[in-house]
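Each reported figure results from applying straightforward, stated rules to the coordinates on display, with no laboratory input. Note that the structure is a prediction, hence the values are computed from the model and not measured. Cβ atoms are built from the backbone, for glycine too; each structure is taken alone.
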Structure 1
């Protein structure tokens, strides 16, 4: 029975990866930060599941800014695979908190790799390591972007991810470790954080439809992204670590759409014209913008056999219907509380 250690387990990708690995018979250990509030809503359905499943999922207190906690956890857990998904991943927020963003995504990656290297050396076993890299690393480099495309990061988050990428390559080349980078393009779902633009859109569409909200404030509507469904993308992470030789892979759909097109799709499903509700707010503009991301995932398709299953329109439909249901339940709760 394989053991997997996941950082960032309470996030969108972490929850989907946990489901995937549990279905494959893994025992999962997740690193969570200690805080006064419990932010594990994406994992609650697993804890509420059969006793058997709960027995195969364990959460460990640790932090990417604390190397000693990472070493202690890795030694105790003795993982076969490590998936590093932890980051302050909101690009706009990274301009406001650059030091913290870099400490977690850059130096934190180095701490985790070093802890894994020490454990591997002491235990005499191979640990396979996955690094969550990002399409934001390409920045202003013209599309399409593949594994050979030069990086030109345009935010503290992207810069930190570039550093984490090269740390991972260096540990592979310098120490012979099984370390792979997944350069994932934008991937969304109904579990996406509510402050990310796609989820802001689908949440607003649902709330506007039922009368709970009147306006939606956004930034640059012309930015184009290669959007896929997060549940598809975590399968690519797992496939990378099943390969005999570690490598780096772009994971993308090969299609790009603007935020305007996302608005058209989501609001259109509910019979709404987004132009009646969307306002531009300079607060949401990035100091330096990434205009056009479009991934070439040929390598992942040919070597891993990976392809996205959920189309853009299907993904938007899943998210919009989920958030419409949330809005309807919120409206019902408000009416009930007044009665």
Structure 2
């Protein structure tokens, strides 16, 4: 493959969510890959690298879930925790617009990084992951919560599928600040990818998982044990061979990756969903927000003769003459 051909393959494969199905094994899934989109967002924020890695993981996880919805609305993935990184926010206009940011204590984060405490849960601490689905003004919002209990956001998301959706699920996330293609044709900056496959047979009995023991169970309670379906064992076993390097390799298309995993069982791919950076901020919206404050409160916002507002998501700086903002 020439360098120009490799670049075309990368452009087609990156910043998309690719749905797939293996009908013979009763599974569906998606692969999300971020290249230039991720780099654009992270470079604009200029966070410390461990914080950027956390946000990249949250972004591909959010896109993996958000691009699965078939409506025009909003999907928000957000962590709230007591560690140096107090909040990660991934906000999507479904199915394919995304923005993201992190809030963190710079001094606490710098101290943790200097001491080598850069594992995800060391930076996040205790808290929860919230996923909010908003289908519009005439539909009820839905929110799912799961504790930040695990070694990574990947483990936390797996726990969510087990506890909340009760769907046998395999999930893998990979992030790297810089990647070389396996064929050596080009080098890419920030990259991230996520792989999701779920067992969705027609018969619910085939999908059954062992229930979690109830909190008030007697001491002699024995939870029922259900054997995994053979088809799901096959799917999961093959998925576990997938490496992080393969998942983010810019020289290996998602289609080729799926063929490697499931070609013997007849894998089919569908139209990919492109994912693009968005932001809802604008000069008009920010000016209207400032107008919503009382005059005395607006006076307190003035620094060096102006009111400045910086969008947390896109880092755009807005500067206003206070005398030009009237009720």
Q) For structures 1, 2, which has the highest computed value of Kirkwood radius over Cα pairs in Å? A) 2
**Q.** If P(r) over Cα pairs in 5 Å bins from 0, in percent, for residues 59-242 alone is computed and equals 1, 7, 14, 18, 19, 15, 10, 7, 4, 2, 1, 0, 0, the structure in 1, 2
**A.** 1
Q. Quick one: distance in nm of label points 7 Å out along Cα→Cβ at positions 19 and 115 came out at 4.6 when computed from one of 1, 2, so which one is it?
A. 2
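If relative contact order in percent (Cα under 8 Å, 6 or more apart) is computed to be 17, which of 1, 2 is the source?
Numbers: 1: 17; 2: 22.
It was calculated from structure 1.
For the read-out helix-only ellipticity at 222 nm (-39500 (n - 2.57) for each DSSP H run of 4 or more, over all residues; to 500), a value of -13000 was computed from one structure; give its label from 1, 2. Intermediate results must be reported in sequence, preceding the final value.
Numbers: 1: -13000; 2: -9000.
Traced to structure 1.
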